[in-house]
1. Please state which of the structures I, II, III yields 0.8 when distance in nm of label points 7 Å out along Cα→Cβ at positions 111 and 167 is computed from it.
2. For the read-out distance in nm of label points 7 Å out along Cα→Cβ at positions 87 and 375, a value of 3.5 was computed from one structure; give its label from I, II, III.
3. Ranked on FRET efficiency 1/(1 + (r/R0)^6) of positions 119 and 159 (r between Cβ atoms, R0 = 25 Å, to 0.05), which label among I, II, III comes first with the largest value?
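Throughout, read-outs are computed from the coordinates displayed, never taken from laboratory work. The structure presented is a predicted model; accordingly, all values stated were derived computationally and were not measured. Cβ atoms are built from the backbone, for glycine too; each structure is taken alone.
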Structure I
Amino acid sequence: MKFAIIKERKNPPDRRVVLSPEKLAEAREQFPQAEFIVESSDIRIFPDEAYKALGFEVTDDVSDCDVMIGVKEVPIENLIPNKKYFYFSHTIKKQPYNRKLLQAMLSKNIEMYDHETIIKKNGARLIGFGRYAGLVGAYNGFRALGLRDNLFDLPKVETLADLDEVKAELDKITLPNIKILLTGTGKVAQGAKEILDHLKIKEISDALYLTSKLTEPVYVMADVMEYAKRKDGKVGDKYEFYKDPSDYESNFMPYAKETDVFIAGHFYGNNAPYLFTRDDARHPDFNINLVADISCDVDGPVASTLRASTIADPFYGYDPQTESEVAFNAKNAITVMAVDNLPCELPKNASEGFGDMFLEHVLSAFFNNDERGILKRAKITERGKLTERFKYLQDYVDQE
């Protein structure tokens, strides 16, 4: 079987790659029956020469390969029919902007495996860039705070070599006495927590966070059962919530009253209640003045996220009274950081971490007869049709 590491063609350019040169060499050693080819790229964080130095063929034509491995969406005109593809397709939540992409994959008889659908039996994701989104998102939140309040001037992550340099920059700052809310418990939230802990910010309990004024920076990590509650007043169950959140409503306001900086690292599923609405943000008790929205669901559960921001221009302001965008440092505005491709700022570390997971869980499945069912669960399209697990996308595909 012949695998290709494909060139990233989406704009803005993404410098990440699924397998670094060293990780690809490891794959070759583990699976000698496989052949690995690299499509030439002038933007990849690891240059063509780094792959060539380890003996890999680097070429402009990968059309004779069986499996195409990328990171972001492949433009429709670059899809090669009758191939297997791995990338983030951003179609499984019926995203309108990628409907034509899914339609094209079906018409071109492509076997599509979305990185997001590579999961365990229990539905937990096996691979992703979540940790790096969390790391960069939390850092960017503090960068916004420093710039807005003239406290300190952190450089952009993309100007730093790696995670060690990111943490070295954080060592230079002193935070004011603020209360920070971090939502989520998954890889994104754990990445953000890594930054909070590196800054030696004290983690406290929900009870203490919600009832006390403190004399030092503190944070609380809130799980979904803390910021959502059952409508009927019964005790909630997070697995029930994940399965069907329609019996739940937001319990976010007690946190909003006590929070200065909100780092949104939660997963937001269909039909889940919003954390806070535009009405909530207008409430006199609403205290949050900075949101680092790593989850970045536009017009979704975090009312201040009007749009995704960019690495080039990461911050904007949300005026709760007019419900409109203003300058990030405007008076009485909520400062918003909502970059939706955060791991791109740390492409080397993010690629290396992702490659570890891809090699362990995905490549191995090609050579152990998919004994854990990973490929079977992840496959969205096959022989021009949606697979059983993704039949729910049919109405999305059928729309003009």
Structure II
Amino acid sequence: MSVKALLIACLILGTALSTLSTAAAVPTRSCPDSQIPEQIAAFFAPPPEFAGNFGSFRSPLLLEDGTRVKSVNDWQKRRTEIRTAWQAVLGDWPPLIAAPKIEYKQRTHLENFTRHRVSVEIAPDNQTVDGYLFVPDGPGPFAAVLVVYYDAETGAGLAGELRDFAYQLAKRGFVTLSIGTPAFCSLSPPYRPLSPQSKEDPPLQPLSALAYVAANCHTALANMPHVDATRIGVVGHSYGGKWAMFASCLYDRFACAVWSDPGIVFDESRANINYWEPWYLGYETNHQRKAGIPSSENPRTGAYAVLMRQERNLHELHALMAPRPFLVSGGAEDPSHRWKALNHTVAVNAILGYVDRVAMTNRKTHGPTPDSNEQIYAFFEHCLAGE
């Protein structure tokens, strides 16, 4: 028996499976059951040394009262507990926009697609973000991917190399939307993430505000006649990887996701896994900590401080993805031992009756490589394939 089969058997052993039709919060579409491409098949299981290793993380399959999740219905209760706890710390979203307006500014046909310069409505009071929309030639409907980063140009292939996810996926037949950071999620001093609703409302933590932006961009894509609304994913690298992770975990309608080396758990031994900074989770209205790893002289602040006191970690958010598939394109910040966190989502998927929904590739560098990018594209081609 393979290592993967042994791991899944151990996870499922003793678990009572219930029908998925009673689980209203479980998305109706996830990865197709077709064979995983050989190029990425090996990455849906941990290396042998991490098989069945859950580290020191508290299992997301334990309810707040200590009862263990044993069925789909149990998981829905636990899933609600996790969402409620995180929302209480990160802040409440304004209502989502039912029909985000898109302004088309410039149109250019290139290769086998058309690139549109656009402005997309992403928050109340007509707040917008600029971006690039790529539409393949042909009638569709197409699968789509939202690409998030500091700026829209990088994902569109207009700045830098190996981060041009929107451009590369468009060549492969996906509708893609590449966006940058909106104005109310400032990444510059004084790092005040204004509420996306109004300046008078309590500000969301920046990563939650960014997830809200992504959710509205998902709706903008889903409303397009040439997009299959059930086949929309999200991807980002580094800062964008954090953004893509929070977006896909907090918004159920993303069918799948790729997080490129964001640092998928809190880890204060790594300066670049800096969720404690005010532009991520460390924002406080009346206090600005100095940048850098938390210390007694420079303590934790904001939502990050609360989450650490509550002994929560990001593996709880990962679990909200189940059974939707996701790929961690790991680099310097997400080496193979991060499977200790990912194994918890594998266990949740076992309760739901799914396998091969969690994958991780690994490279030495933080930056993407040609090989890691091809793995990302193969993942999307598999997980967003037409029925």
Structure III
Amino acid sequence: MANTFAVIKERKSPPDRRVVLTPTACKTLLNNHPEAEVIVESSDIRAFSDAEYQAQGLEVKSDISQADVMIGVKEVPIDALIPNKSYFFFSHTIKKQPYNRKLLQAVLAKNITLYDHETLVDANKNRLIGFGYYAGVVGAYNGIRTLGKKFNCFELPKATDLKGRSELDAALKSIKLPPLKIVLTGTGRVGQGAKEVLDAMQIKQVSVTAFLTESFDGPVYIQLDVLDYVDRKDGCHASKADFFANASAYKSTFSRFTEVADVFIAGHFYGKDSPYFFSRSDAKAPNFKLKVVADISCDIDGPVACTIRPSTIENPMYGYDPQSESETDFKNPAAIAVMAVDNLPCELPRDASEGFGATFAETILPAFFNGDADELLARAKMTENGQLTPAFSYLQSYVEGLE
């Protein structure tokens, strides 16, 4: 199988400073598989400099066309795709995203074998890799920062202005939160990252009952799993397996939390046909209390009604006026302050890259050297020989522009 790998330059705008294989991850690959070769495409935007790769004895060059496998983070511009190669990147096509139809068409036309990072799953279809953990870390940090800005009670620097996770943790420990209640949804990588931030701040985690019924002298939070905020419409027995199989049979019970919580950190995965957490009409209710929403999941006009658009690293906050259902100044007393940055891990590019790179080198790349014994590459492969693979044939009408 192919054994020359290239770390490619990110070319999408705005620039993404993350990288899949850090200098350390490259060395891990080469130590574990001496038969492998790694070349690094020169880049002036990467969070790790060319010199850091060269210090590890890696070759940095502008022409990487000799490589078999090209490894990047974001979509590769069509004119930069090299025909007859294998590529790893987030293609954002598996949900038939209209804006990337031409990209997938070009991948097929150029006879490229495409592996999307999102399609790298185990035999049980659990994703093996992602930046979700750091989305959770930065999202929770930004949520706390938004709270301070909304009520002028403390100042935190932007995460992107910090050197890394250690400075982020230090910044959080320098502030003191007033007594308030934070609701966190999600128990996956995103939820875990957010939880670690709240725990690092020594915010007390409490039970559902205590959160809903008790008052506290300091800040508290609750981490909710799906059955904490949905129930069956018909009153029959609810279970996680049933919810994932029959989401449309469920209704939201999240309003009991919006009546007591001040801050909502949304780190859940939202599946098709699942009930909304709260609607625009729910947000108009007199007993709706939320004033800050950090929407890490960032589904626009979806399950979190106040998320009406993504925000940016440069301007991460906006206000949502529930009564007019429109955007306003986030400091407006009537507004919910919304943080909905959709590329959060970019704010800690080195830390995010290190975690991603270690997993990629240790979990994904060995498949190139063991004959793909676990069929990891076979499951992830979207295109081959100018065709969609059988598992992704559902994209054919999308590619043809029929939907």
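1. Values: I: 4.1; II: 0.8; III: 4.8.
Here the read-out was taken from II.
2. Details: I: 2.1; II: 3.5; III: 2.7.
Traced to structure II.
3. Working: I: 0.10; II: 0.85; III: 0.30.
Top value of FRET efficiency 1/(1 + (r/R0)^6) of positions 119 and 159 (r between Cβ atoms, R0 = 25 Å, to 0.05), among I, II, III, belongs to structure II.
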